[in-house]
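A.B. asks: In the part that follows, the structures are each spelled out as structure tokens.
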Structure I
Amino acid sequence: MTRRKLVFFATVDPVEDPATVTRVYHFAGVAGANGLEAEVRLAGAAVSVVDVERLSETEEGRELAARVAEGVDGPFLVSL
């Protein structure tokens, strides 16, 4: 059986559009939790998500910060 990896890619600035980056982490988490190999791949402005202090103090910003924290030991790879 051929194994494939699901790669969820983001380049958007997480401060300006936290919802998009949150979705990337969400889908990778769901895939990983269901036994699929998954990866969050961040490029460009999206790389700044690793600095959770930059995320806005809105509900979306807090949700994204929680997703980033889950991704540290989560069932998926995060690459920059």
Structure II
Amino acid sequence: MENVIKQFAETLNKSLDDLDVPIQIRERATILSKMLDIPKQHAWNLLEGTQMPDNELLQRIKDELEIEELDKTRDS
């Protein structure tokens, strides 16, 4: 499961890179928390690969960032 969470974080960060979101984790977590309407700490945990989103949040992330590869990370 740990590998799945890390893979998710890598995919999420790559998608944010593609959107030119600043790379500094503090700024990135703030932006992601506002995009998804989640607490900053939750966003930080997702970006760092210490937490996997539930299915509802995963769908919101996919819709907001248009990331289809997230299906693969969740099913692994």
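A.B. asks: Using the calculated result 12.6 for mean count of other Cβ atoms within 10 Å over residues 21-28, pick out the matching structure from I, II.
C.D. replies: Matching structure: II.
A.B. asks: In addition: Comparing distance in nm of label points 7 Å out along Cα→Cβ at positions 5 and 53 across structures I, II, which is largest?
C.D. replies: For this comparison of distance in nm of label points 7 Å out along Cα→Cβ at positions 5 and 53, the top structure is I.
A.B. asks: I, II: which one has helix-only ellipticity at 222 nm (-39500 (n - 2.57) for each DSSP H run of 4 or more, over all residues; to 500), as calculated, at -22000?
C.D. replies: Only one of I, II returns -22000 for helix-only ellipticity at 222 nm (-39500 (n - 2.57) for each DSSP H run of 4 or more, over all residues; to 500), namely II.
A.B. asks: For structures I, II, calculate relative contact order in percent (Cα under 8 Å, 6 or more apart) and state which one comes out highest.
C.D. replies: Checked I, II; max of relative contact order in percent (Cα under 8 Å, 6 or more apart) sits with II.
Here, each number is a calculation from the coordinates, and none is a lab measurement. This one's a predicted model, so the numbers in the text were calculated from it and none came from an experiment. Cβ atoms are built from the backbone, for glycine too; each structure is taken alone.
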